[in-house]
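Pasting the structures in now, so scroll down.
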Structure 1
Amino acid sequence: MNIGEMQRLLSVKAERSKSHRFDDLYALVCHADWLRLAHDHVARNSGSRTAGCDGINMKDFDENLEGNLRQLREDLLAGTFAPYPVRRVYIPKSNGNMRPLGIPSIRDRIVQEAIRMVLEPIYEADFSQYSFGFRPNRCTKDAIRCLAYSSTERKKAFWVVEGDISSYFDTINHKKLMKLLGHRIADGELLDLIWAFLRAGVMERKLFKDTTLGTPQGGVVSPLLANVYLHELDKFMTERTTALSKQHKRKQRQSGGANYTYVRYADDFVILSNGGRADAVAIRQDVHDFLRDSLRLTLSMEKTKVTHLNDGFDFLGFTLRRSMGATKMGVKTLISQKGYDRHLDLIKAATNPTTHKDAIVAKIVALNKAIEGWCRYYQYTSKASTQFHNLEHETFWLMARWLCRKHRLPMPMCLKQFYQRGNSLRFARLRRWFWESSRELSIQVCW
């Protein structure tokens, strides 16, 4: 089977007919080639080394790959496939709280990926151009660019609503989600399979818990289902934004009303208003009521702040703020303080003196990988060089203290031995500074 061509045909059909309901999709999920490609996608993910509640990781599954895929296909065709409960773990959030993750078994991840491969071409034809999260060929920077363009002086969108949906992934209503899926999917077998995944439950500390709400963060198909659910919010906001003609928007402004720009990334969204603060507060209340009445979700009114663009707002690790440029006011995209502090905390943890037994080269490689990725992410922000210089300074001294602990030297002797003479490790200061090992491994730590 030519899977790429089949996905293209699904996309074309969905684009041409917005009301078409697709049938015979379950056969695609069960197809041997479809399952094989789904397996390959899952295997390439670093999370494949993590086992679900059955204790089997990808390496174990691949020991009898052909037999396991054949058995998986037979179970799907016979209608006897039953998802395992997800294994629940917790990871720390930036605010100090813990985020629950649900880790499916390998076999369940393969089936979920097969479902995603079927659904994504269909729903990509429907999704809003202002939805950026968990979608192919879209990223956080696209969302930021859209906001930056919509915040220009010509737009005069100076009031910002920072949306915060309380526990979104954990409060998705299953019946409502299935009803929304039914608008596009007519295949009862596929819908039953999705329902089985939603109701599979969780295993936490060897105790089983039913799942009557939510879709687990960590599931392969969960981001797509979450976007299907919040597409209703996208449509609600589209009626108040891009669906309006220029003439209508002009009349609305002339009559003292406001126009809005809306951008969403997963469950985070921002609304820009070119009216006054009262207009921003009003649209926040409208969104709150819509989420409550139509999607049974809760918009946290305490965390959904109304901010003036002059004061700046944070979104996806960036800060957007209106300020005076050389000749006129403009909007600058900056590294958020939270994003900077969070990354610095990671470097502090990596250079903690208690890790002094780590090999020097391994430490350099780890630091370089983390810092280079972070700097690339923020390389096009305003005043990036200033923040990168600050990070360089912090990292230099954190690494120096780590060397002091490793070699049991006071700082002056450490700098004299390693910085000036360049013994087993030297600090080479050229245009940028490097850590170099005695094996001539030169690694740039800072941008």
Structure 2
Amino acid sequence: MGEERIVKLWKEKGLKEPTEVQKRAYPVIRSGKNVLIIAPTGSGKTEAALLPVLAEMLEGGAEPVTLLYITPLRALNRDLLGRVKWWGEKLGFRVDVRHGDTTRYARSRQAKEPPHILITTPESLQAILPAEKMGKHLENVRFVIVDEIHELAAEKRGYQLSVALERLRKKTGREFQRIGISATVGSPKTVAEFLAGKGRDVEVIDVSTEKEYRIKVFYPTAEEGGNGLGLPPEVYARVKKLKEIVDSHKQVITFVNTRNMAEQLSLYFSALHDRTDVHHSSLSRDVRLSVEKTFKEGEVKHLIATSSMELGIDVGEVDAVVQYGSPRQVSRLIQRVGRSGHRWDLPSIGYIIALDPLDFVEAAVIAKLATKRWLEPVQQEEKPYDVLAHQIAGVLMDWGEISVEELYGIVTGAQPFKTLTMEELWAVIKQLEGERYLRVKGDVVTRSRDTWRYYYSNL
């Protein structure tokens, strides 16, 4: 029944043959297994993860909140909301978003009338887990999708999320199905274990090798002609090359490594080209949304951006990506170049404009490694005590008090803390007790007056 309704909506949306990742993921997710999907941009990863879950919700029932959809960025939340809402509401499911920009009114509404599908960030999940009403609704969670999980697997906010999922497991009183969506990574096994936690099986579906990348590296030599524009010869040469690339494509994103460089290059490039805009995280929310909208609709041909545009925000038909200066990492280059050719069956076109001879050598090596599919392994920090301390406070916010033995079981269920010893846990507990962030009564830890402040000031 559920599958028939999904197929009907698939046709209504005008979609054709499912992509390879969609074909492979559907039966595995329907079987109830934990799954890590690794696929390039434009391969239909979102639908590959979402549609089998919706089919399960149709056939197995859905009490709000049934599906928790976690992404690393608020911008991704906003972008996903419309796409997920189309499917969800057509099937009778309420869909909503929860992040730092969510109004007080919307939060109150969610507590009274929770959605079946909640799209949120790791930080907002941390905020609502201990909440009286929303925390109660989270007891119904049966599915968790973590989008762009490669962005979280080697970051402290990701380590926090891994423990938060173990806290959610205690709250639900049962295992929920975990589905991760990732770009190409150098350590699929590490990311899969991060998703599943200790002692849980996970199946990896990797179709990333089917994507073709074509990358060229340039080092423009100093060139006269920019004096009238106020540009030094070496800058003029680079900007001129950038203009040649932009003019030869329909729509281009140029990535830079810093916000200052984004603003500086935008100023330089505007001397030669007027259909250019800039996007980075320091811009106000309204400005970012406006830039994303005008670029997606084709009003702006060229966008200069930092990592704020790296992830899966829908930006329309980008057919080339430029990296201004060495990307420093192979994984970063593949992630950025993958924003072009926004279909899995089209090659992704990328260019690197080097800034000096050493930059050129580094960029050339990185480009070669990218085309050979070599990526840096995911480097994780083992047992970060600051994250552990914060999550101990989180557990106390959830339950008020807990035995040290049960607390140990929760935190060591998360992959970053799987080798934590009981002695190490006690050392952190004693430190928190000394700071008055908790109280210890024998083998039980309890919340103190300062637990709330410590927890919420460190989300």
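Here are the numbers:
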read-out	value
Ranking 1, 2 by distance in nm of label points 7 Å out along Cα→Cβ at positions 152 and 400, the structure that comes out highest	1
Distance in nm of label points 7 Å out along Cα→Cβ at positions 32 and 216 - highest-scoring structure of 1, 2	2
Origin of the derived value 44, 43, 24 (Cα extents along the principal axes in Å, for residues 16-135 alone; candidates 1, 2)	1
Read-out Kirkwood radius over Cα pairs in Å, computed value 25.1, structure in 1, 2	1
Structure (1, 2) behind the derived value 23.4 of mean count of other Cβ atoms within 10 Å over residues 112-119	1
For FRET efficiency 1/(1 + (r/R0)^6) of positions 288 and 360 (r between Cβ atoms, R0 = 35 Å, to 0.05) computed as 0.65, the structure of 1, 2 it came from	2
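None of the figures in this text is laboratory data; all of them are computed from the coordinates on show. All of these numbers come straight from a predicted model, not from anything done at the bench. Cβ atoms are built from the backbone, for glycine too; each structure is taken alone.
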